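Below you'll find the structures, each written out as structure tokens.
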Structure 1
Amino acid sequence: CKGANWIPQDALAGRINEADTRGLLQSAVDANMNMLRVWGGGRYEAGWFYDLCDELGLMVWQDFMFSCHIYPADEAFLGDVAIEVREQALRLNQHASIALWCGDNELIGALTWFPETRANRDLYLVGYDRLNRTIEQALKAAVPGAVWWPSSPSPGPMDFGDAWHQDNKGDMHFWSVWHEGRDFDHYRDVSPRFCSEFGFQSYPSMDVIRKFADPKDFNIAAPVMESHQKNAGGNARIAETMFRYFRFPVDFENFVYLSQVQQGLAIKTAVTHWRSLKPYCMGTLIWQLNDTWPVCSWASLDHGGGWKLLHHMSKAFYAPVFVSAVPTKAGIELRAVNDTAASVSLTVDAMAVAMDGTVRVLNRQVVDVAPDAAVVVLTAQVRDGEMLAYTWADGDRRLGGDVFAPKAYKTYDLLPPKLMHKVEATATGYDITVTAQALALFVAVEADQPGRFSVNAVTVFPGHPATFSFTPQTPGAVPVFTLRDLHSATYGPH
């Protein structure tokens, strides 16, 4: 399973409509996602949500709406719970998209969050068990064949252990990187069977920020920016993490860009490693897909549906056939993952690349990857000042490529890539062809009007132009395109 968590798509329910819902769900499909978890702290969605998931082939992990708190366990309340569960189960069971029913979100964890529960955990655990059993029994009475999971995260039925740090069974919520400030490498220290929540924040895109902030407020410490951050210490955590991995950006707009690059790298580190553990790990659901309002958050889609860089990167690292780079003591291991129902013969080429774009061939390996499997292809080593570039192809059909930096990006002396771009009109929009004279990392194109790019946040090599296709939301004037890359964001304009 590959996907994300779904939260209510607007803070004002009256503004939610089927067309906008379709756009968000289509974006999930377009990013190679196949499952959404309807989070238990939100709401049971309208019928059209599940109709669209049926149509688009999206599996739904459906939480019941109990989340992050301690609930009553008296007979009257539990009677109401049973009615709620029965009504929702009968309403939604007809949908082919419903893959799993889950009792709640993080109620087991909540037993340790409050002074009262910590002082008498056994008492409150009994109350929780009564609630959870009521939900399970009401569901199975209404839908006898329902697939049931007691809670998220949970090690399994009748196990009330710590599924935030226990990774050997059940589903896991792994928040040590964001909430505890661990390095991204810490994602590789755990091996979840199924990770149903993990995330890292970024700022919303500049076109969203301009809707709630004036240029005088384009500062991460400005009150208006802090009011659009509801996780305590979130903005500081984004900035502090940036110091670890990057040279600091030259201005606010590049800070926003780099925050999205950073978010993408965090989630990519987790997903690419966990996918490579197949079949031990068989599911990753990013926190989160969408936003309820324009805000700094963990979402991969901006409020309104625009793609942040994480969503573009998700489209790449959730590809059905993918090669992950995982650092080990012996070097950088390349691991091929095949999610398809057919075996695939991959040709993997590994190269060392210097900052001027010079490529040094390291290895070529041909490997057969069985259906729904992962294999180690090769182990490569690069010199100081080099990164690992690699591609994978099925015969003559190139499937993908990536660049892996074994050290923090701030340690590399990037050269000005002197990006140039040419715009050509097409039947559906515009093609922007970008060239570079040195290695250009995380090249992103922005437009001054709403629309969708085919790719973004990609590496451009000298002599190998990259094409970004842009489809405007509505036809009109020719857009003005802005290019960003890691060098210009941290060193200044070329």
Structure 2
Amino acid sequence: MDTCSSTEYRRPLRFFFFSFPAFGHMIPLIDIAKLFSRRRGVSCTFVATPGNEYAVRPAIEGSTVDLLLLPFPPEAAPGSGMGENLATVPRSQHGRLLSALPALKDPFHDLLRAHRADCVVSDVHSSIMWIDDVALALGIPRILFVIVGVFPATVVETVATLPGAHDESVETLTIEEGIELPKAELSTFLSNPEIIHAIEEAKRRCFGVVFNTFYELEGRYVDRYRTKPGCPRRTFCVSPVFLSKTTSAAAAAAANRGGKIDSAGEECLKWLDSVEAEGSVTYVCFGSENEFGRQQLTSIALGLEASGYPFVWVVKKSLAEDIAGWLPEGFEERMEGRGLIIKGWAPQVAILNHRAVGAIVTHCGWNSTLEAISAGLPLATWPLQCDQFVTEKYVTQVLRVGVSACRGARLAEAVREVMGSGGAEMRQRVREYAAKAKEAVQEGGSSYKDVDNLIEEVGKYHAAGKQG
């Protein structure tokens, strides 16, 4: 099916996308917009503040997705010289940016009305809950985009109701049969009930929910979610969207997810080209928003050196500025030709799919996890915050495609495990999931069908002239 609907709704459906200002939210939502735009009878527009144009425009290059900029009202702007994305704003200023977001409500309403939007797709965060009000006022469906998988989302939503959740004498919670987590690793959700409230309220008011996953990866939990009381009856799994490339231009744009590929990214890909042994390099990245102290960074460096394997290590610019203060003495000389440090952003999807790369050391952010699995790479896991601890359990205990790598000494052991002969079964399992991921987004696959079903539902809503 390549039409927008079997109904009598005649003009193209106009989908508008708006994201919480963090790369982990924006990048997959941009991918969703590009995916929808390739369906006949659908037009897609991504809305972003001017301070995020630098990340969005390269990512939509080669697609038919339009970009509209939505400036902050002058009286509510985050501040002169301040960025408009959590990745570019100092952590001490995050609250200031988040408190400015509600000021976009009226301008966003006016933008959607002026462009006659048919549907708005957005993720969930307490600072952008006003999107529900805008959609309701305009009488258009709001699709809730969940940036993580069904398993971590379900745990986050229900953690406060687990036995022992509010008993101070209980240190560990059972999040699933045979799967336990220390309460300290779930404290973000236990101590911030407004997060759960925002999720529940968004679910209650939305037209439908889209998960950043594919059925074959989480089928058991998808089925459970779809039949769970209080969950939206329209639930769709549409990923991994970055695999859904239909033109060479769209495929090339994958390298620009999150920013325009720069000289450091090009240098990295050339360096990987020079590596003869297939699957011999470990890729190391802990996301755009996570921080390490000097001692931890030194420990990571020593762990990578002790592993004995070549590596590409992505280090945040803010941390790279002090690299001389934490890199072990003589490290660069000893690792010359064996290791490469990228200071800043890296073209992650392109790197993960390079023939020379054999595994990833990751913080277990859902995007990175999905990208690694889709590339057929086992994971050495080092979660740092929020839902990442839950995702690690899913990777290591349910899917069994990764091992824990926390702490430097353990890092070396974990890298050897996922890269060496002892990880053969793990690598075979993750390759099977990678094959299923590719099948899911092809015509007739589970994710492909869910995209068609979602667009069909929105078309029916407007053709009927009433709320579904």
Structure 3
Amino acid sequence: MSVAPATDGTGQARAPEPTAADLALPQVVTELPGPASRAWFERLDPHLTGANSDHELIPFVEARKTGYLIEDVDGNTFADHMSAWGSSPFGPTPPDVREAMTTAWDRHGMQISGWVANVPAFDLVEKLVEIAPTPRLTRVEYSVTGTLAVEAAVKLMRESSGRPLVITFGGQYHGESTYLTAGTSSDLSNVTSQRAQYVAGVVTVPYPNRYRSPFTPGPGPFDDTAVLDYLENYVLVQQIHPGQVAGVIVEPVLGEGGVHVPSQAFWNRLGALASRWGWLICLDEVQTCMGRCGEMFAMQRWSGIDPDLILLGKAFSAGGQAIAAVLGTDEVMAGTELHLGSTYGFTPAACAAATAGIERIQRGGVLENVRELERIFLEEMAPELADVEQVGQVRAAGGLAAIEFVKDRDTIRPAPRFQVAVHRAALERGVLGITQRGKWHMRLQPALTMPPAVFRDSCARIVDAVHAVAAEPPVERGTLLESVAEEVR
């Protein structure tokens, strides 16, 4: 049987996938931090805030990025699985995106698109309406960061509905404003600290989680619609009236909280609740849009989701300049009297870069590559960790991936110290993932275009790091609360 050759999205035959031997791979040649990085830290730390002078988790100073590698000032290289927290989706800004951005900058310079209409901004609006995942999403609000996009969405939902309350799900991340850090349940998404904010009008319920239930001890699988039982039978009966709720903000895939993927049943029931009580549904796709989860929008992994608002950010920039947006319906956005814009929202150069990034995905090859990365993580790497007692679960949704670490698989008591130790061991092996103190999952967020051979090599290095830490596991502190409180103090 003959098989047609794979193409690159332009009709041209795609070259065979390179092997690890064909590609530059990470190499760590000094201790971490190396002497040059240490000198930078010692010189500049006295001038930085506490958070920016904490280098234990990322113990190097970047000198340059080349493709999928970060090189530090000591000559060490690391496979980049942070991707600027998802805002550099193609690695360093690709030539077509850079050219579009530079051309727009040369023609327009800095411009406030919310006041002075311009071609790059209007081109991007047309492109967003073209790719919108449902035909109801026909309106675009300009923004510059995910934080401001979420703030705009809350204002739009309240204005449109005339209702005061917004429901969020614990462990989500909605930015750094005072209001929305309250909407995430804490400033670290799924663990508490003494820096969390509290405001009126935000009601938080647990995120759907099939591995770990807030209602039942031990490991799943659990029915993740139980969180909607809690919402419907307790919160809406004893705490708030459903007629007070303007809408629901939900991440289609939980990002900062550990890459949890809700079931189709969850979405069906949430949609039914929203329809019954007149709630608006806002999908926070700041971290999951533009191919991150293997579809243009993560919501396209399921059927029947009909949002009123979608929030875009991070990968939306295509690695260009800061940009975000609210994509919504006529019913919510056409008649708004709110002023939601920003001086830097939808600058011409940022719009041109974002449009070029979308067109790059539309040409083909990117989403297919992301799905292959997911397959490698779940089908090739996960079995290599099956014998490690401290590996609770391995999860992925396209180019969002996580390993959840536990003290043991029976109690599934979270193991934040083990997680940090694995992160450090992976760094020493040349792999930069995403970690935070107090959390018990290590996340990977590679470039959407990372060669599968490089991703496979990184997975092998992570497996080696996990086994090394498991051979001499760190001691977790007391109770879970004591452990988390100690790590994030």
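Numbers at a glance
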item: Origin of the value 53, where percent of Cα pairs over 21 Å apart, for residues 277-404 alone was derived from one of 1, 2, 3; result: 3
item: Label whose coordinates, when relative contact order in percent (Cα under 8 Å, 6 or more apart) is calculated, return 21 (choices 1, 2, 3); result: 3
item: Given 18, 42, 29, 10, 0 for P(r) over Cα pairs in 10 Å bins from 0, in percent, for residues 149-228 alone, calculated: source structure among 1, 2, 3; result: 3
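All of the numbers you see were taken from the coordinates with simple rules; none came from a lab. These numbers were taken from a predicted model, which means no experiment stands behind them.
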